[in-house]
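Okay, got some structures for you below.
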Structure I
Amino acid sequence: MKDLEIIKRLIGERVTEEQLKNVDCFLQKNLGLFIPSLGVCGYAQQKGHTHPAYMVVIYFADTRTKISHYPAVIYSPGIPHDDEPDLHYYCIMIEPEFFESQYALYSGEKFEQQVLEFEICSDILKMLNTFAFECSKRMPNFEITLDAHATVITHWIIRSILGESFQMRAISSDYSVARAQHFMEQHYSEKITVKELAELGYMSVSSLNRKFKKETDRTPMEYLIELRIEKSKKMLRRRNTSMADIAIHCGFNTSAHFSACFYKHTGKTPSEYQSRYVE
């Protein structure tokens, strides 16, 4: 009964258990994770339906393809929309007062967007699956850990909306690799060599390359390029800096080099990305 009350508070008073028979529901007082596992959601099939909560949908078009970010969209409460039943997705419902209180910690203002597309790091899947596991197992004090998970998930979503990407797999347990990562985070706009990074950890270039590849599944230079691309995305969304200045600020030698790298990693030109993702 308590779970049904939470579901109605997030999805809508008219939702029925029959409509959710194909959906796995994982609930905390401020956040619900809904995964269509056996088929489509009956409630979502209603044309122009709305929700009293903020709804975040993360799309997984092809989970066999290794990608760093998934497309996502957030709908404000009360916004009519139609769902796309053929796509594999996770749906996250967040209680309005809770979401707005957390969002205000970043901007000091209310979230005014009605519908907003954004990108979220694929590592969010780990956090969501952990949340689902905790809900299912209900181990001692699970309510406390669920509260913590709900807060982290909400902040991860807000940071992604604001263009702050986070990748769990990029955090290394090896200090020498972590030190190189931290240096790149601080100096990504400057010229950086693998030799310079290796010297930070008092090791050879070959040793750093081997350790870095093992820890992050990419070379130091591949990591640096991805980092620069993520930094450039944030600047592109702000729309107040020229392409040439973005290229220089993010460590690319020329605008052409920036465009080529950006297209290789995202499948879009910087201009195409800027047109689609606007803050």
Structure II
Amino acid sequence: MVSTLAVLNMIVTTILIFGLPVAVIFFLRKKGIITAMLAGSMGFILGSQVFRTPLVQLILSSSYGQAIIDQPIFYALLLGVSAALFEFFGRIITMFYIRRRFTDKEHIMAAGIGHGAIEAIFIVGLTYINNIMLANMINNGSISNLLSETVTQQMIDNLIIAMSTANPWIFLMAGVERMMTVVIHVALTFLVFQGIKTKKYLPFFGTAIGAHALLDTMSALLNLWGVSIWIIELFVFAFMWLAIYVIVIIWKRMKQSEYLQEVSP
């Protein structure tokens, strides 16, 4: 049986992830917010799903693929650096599109949230909808209906054991982690925007790519080394606070710039 707490945490995580875009639209009541979020989402889809994922799969399926997988550091670097580079180019596309129509700080934030929210939906949201249905089938005894030529009894037994013995709080932590990464994506989007706006490309672009690569590489490496998930989440938590600091600094600069434009003759 999958515990009631585990199922409840799955539901809460799913609500958090799919409810985030709705909450943003409600609270950031400004013209163009939906467009900015959609632009941010498309930036992620183009950078990560359309270009990065096929390239990583191609590399791992090549003659060097197994050698990379066997070396945790190289494998983590491949995942982390590729994510940072391709999602950076996705942000560039997003920012050039947004700057033609919207340049307010709220729009840049919405673009970052759109980037992070669609990633959360792809990575966790869709998976957790499936997990909730599987947990319900396990608890009502209908899980055996999944038996087929491709789904064996051993696979079903392994699924039951995995979902029944997992720490229930892990399912909630997945949602919390995605919310933390959304904050980080907002900060990275602000950095890219500032690089374009000020034309100081190297410091802002370099920081955005480097920070993203460090976060993803270290998270993957710690996971490959078998480090406790709670320690990995603490690492992400610390990164989130650095992201908040970046957001606050850039937000204040943009607010001051908007004020100067309003009072200038």
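What follows is calculated from the coordinates using simple rules that are stated; it is not laboratory data. The model shown is predicted, which means the values in this text are computed figures rather than measured ones. Cβ atoms are built from the backbone, for glycine too; each structure is taken alone.
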Review point. From which structure (I, II) was helix-only ellipticity at 222 nm (-39500 (n - 2.57) for each DSSP H run of 4 or more, over all residues; to 500) calculated, if the value obtained is -15000?
Key: I
Check your understanding: For which of the structures I, II does the calculation of distance in nm of label points 7 Å out along Cα→Cβ at positions 28 and 204 return 1.7?
Key -> II
Check your understanding: If FRET efficiency 1/(1 + (r/R0)^6) of positions 52 and 196 (r between Cβ atoms, R0 = 41 Å, to 0.05) comes out at 1.00 when worked out from the coordinates, which of I, II was used?
Key -> II
Revision key, fill the gap. Ranked by relative contact order in percent (Cα under 8 Å, 6 or more apart), the structure on top of I, II with the greatest value is II
Check your understanding: For structures I, II, which has the highest computed value of distance in nm of label points 7 Å out along Cα→Cβ at positions 36 and 76?
Key -> II
**Study point:** If FRET efficiency 1/(1 + (r/R0)^6) of positions 12 and 180 (r between Cβ atoms, R0 = 41 Å, to 0.05) is computed and equals 0.25, the structure in I, II
**Key:** I
Review point. Given that distance in nm of label points 7 Å out along Cα→Cβ at positions 156 and 220, derived from a single structure, equals 2.9, which label among I, II identifies that structure?
Key: I
